[in-house]
Structure I
């Protein structure tokens, strides 16, 4: 698993900056349509850490809440200036946040990531053999 210890991150324009000193509890590559839209790519990268370990250094993010494919609610936190999605928090698990991997300053390895919502995966995306995968939301 990758390490976020003493990691920092932020949005594209630099208005929002945060520290994330915690080790992740999970690392996901999400293939759902929302993550495809949000990342403008084939999938989203989610680094799960305790909510208390995301420490805002500058800026004031905004948020909105949306329904998820699995029927829950998700708070989506973003920069009000450039729109970069920073992290998510599920209403069913407010003790954790899903930091968007692309916002971390140091690139992360997704080699050991768990792939979720693989039933929505784009054709041509290859998940390595032996990788843990879920067709939808993983069972907690």
Structure II
């Protein structure tokens, strides 16, 4: 299965602007700029999109891992934080932190932790990224 997205950039690095679109149409000419990427201005940026992809991928993978343990979550909620740092070689994504909370009836802490860690290392976006990926998983009562 292939997924496609495209980006167009116009102008120089600091004064220019870009637009990101996805083949599904969910993103359609979504604007991004130097300021939204490096200066904290409102708007999206590639790192935010990676965070969204990782949060979604992890949540699905976690649900699958719980299912393999005979457990069904009521919900899995994940936030991914992507850290972009300025290194000698240029801007680099150096780490991603996953913060997840799930309500899983009948889950022991051990089964929960095993499923969370398996999802962290096994979800396709985790396997794609060349960054340190951390996780904090909370089992709700």
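Table for the structure above
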| quantity | calculated |
| --- | --- |
| Top of I, II by mean count of other Cβ atoms within 10 Å over residues 19-26, largest first | I |
| Mean count of other Cβ atoms within 10 Å over residues 43-50 - highest-scoring structure of I, II | I |
| Structure with the greatest value (metric Cα Rg over 2.2 N^0.38 Å, set I, II) | II |
| For 18 (relative contact order in percent (Cα under 8 Å, 6 or more apart), calculated) the corresponding structure among I, II | II |
| Structure (I, II) behind the derived value 0.25 of FRET efficiency 1/(1 + (r/R0)^6) of positions 35 and 59 (r between Cβ atoms, R0 = 25 Å, to 0.05) | II |
| Identity of the structure behind -10500 (criterion: helix-only ellipticity at 222 nm (-39500 (n - 2.57) for each DSSP H run of 4 or more, over all residues; to 500), calculated), options I, II | II |
| Test item: FRET efficiency 1/(1 + (r/R0)^6) of positions 11 and 107 (r between Cβ atoms, R0 = 30 Å, to 0.05) calculated as 0.05, pick one of I, II | II |
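No value in this document is a laboratory result; all are computed from the given coordinates. Being a predicted model, the structure only gives us computed values, none of them experimental. Cβ atoms are built from the backbone, for glycine too; each structure is taken alone.
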